[in-house]
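The next part holds the structures, each set out as structure tokens.
Just so it is clear, none of the values below were taken in a lab; they were calculated from the coordinates. This structure is a prediction, so every number in the text was calculated from the model and none was measured. Cβ atoms are built from the backbone, for glycine too; each structure is taken alone.
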Structure 1
Amino acid sequence: MAEETTLVGADFHIRRAVSSDCPAMLQLVRELAEYEKALDKVTVSLEEMTACGFGPKPIWGAYVVELKGDAAAEAGNPTVVGMALYHDRYSTWKGRLLYLEDFVVSESYRGKGIGHALFECVLAHAKREGYQGMVWQVLEWNEPALNFYRKYNADLDPEWVNGMIFF
């Protein structure tokens, strides 16, 4: 698949992630986990994250938001301020779904339309690739995120309990 690039506004643009984005992406994962009061739960290594996204059999994809025109970008090392990491999920009720694993914009860049543009980019990707829909999780106390998703008329179902077993 050809690289997809979506230019948004004068200050940032959204593009498909590349392997060199993984350190910044992992930092965003940690930033999100800290906000969710679960930083100690992030145990994935940079090497595993990179291999699982860019190795011989990638199991996730992502879009990143990078700043345009800052000194780091001019030096060829753009500042990544947001990301949406996703993977396939299958529902026996709905079919092929895109699972949005992590959706995060650095706190200091929120409220500037970046999250909206990134979410729209992922929705467009899911439609273009033939998914039947997109699913994700959000903590019940995360009102800013809940309000964001409500703007999309998302079905936020409080009745299901998450089950997990880690090895």
Structure 2
Amino acid sequence: MRYEFMNEIEVDASADEVWAIYSDPNFCKLVVQILSGILESKDVVEGDGRNVRSILRVVFLPGHVPGMYKEKFVTIDNEKRLKEIQMIEGGYLEMRFTFCMLSFEILAKESNLCVIKTVTKYEISDELATGVTAHLNNSLDTLVTLARGVSGHISQQKTGSIAN
């Protein structure tokens, strides 16, 4: 069975400002900084970390699910401000998911207001789905925390540039 979860967070910044962060090759460092309570590392292992086919290795701190996995950028569309990332090894795939994909889309609302839309897609058999619900909820909470962290990062950048 396929499951799809969507979340939207409004950010007081332009869509271009937010996309500049999500599309930056150093975004993985910011992700680890924002999620320091659960992530140990997120590193590029193949490609440049900016383009399609780049592969990243994500390692969670001990005791956090899904442990370790590799993900591959399958779509990066600068015009649509869309990034799609597919889990290709480890993580939920070891928990017998047959598919796991995450997408970030930055939607413009006004000149200094946008929405970070996160969509998570999973495929898993119905009989296994009930046993992993808590892990899925944690994963979704993590994405909300990440979006809020990016929003806070932008606010800090703006405050820092005003102070300088």
**OP:** Work out distance in nm of label points 7 Å out along Cα→Cβ at positions 16 and 80 for each of structures 1, 2, then name the structure with the largest result.
**Re:** 2
Original post:
When relative contact order in percent (Cα under 8 Å, 6 or more apart) is calculated, the result is 27; to which of the structures 1, 2 does this value belong?
Top reply: 2
**OP:** Consider the structures 1, 2: one of them gives 1.22 for Rg/Rh (Cα atoms, Kirkwood Rh), for residues 64-111 alone as calculated from the coordinates. Say which.
**Re:** 1
**OP:** Kindly point out which one of 1, 2 the value 0.75 was derived from, the read-out being FRET efficiency 1/(1 + (r/R0)^6) of positions 48 and 120 (r between Cβ atoms, R0 = 30 Å, to 0.05).
**Re:** 2
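A value of -0.59, -0.66 was computed for log10 I(q)/I(0) by the Debye sum over Cα atoms at q = 0.16, 0.17 Å⁻¹, for residues 24-103 alone; which of 1, 2 is the source structure?
Comparing all candidates, it corresponds to 2.
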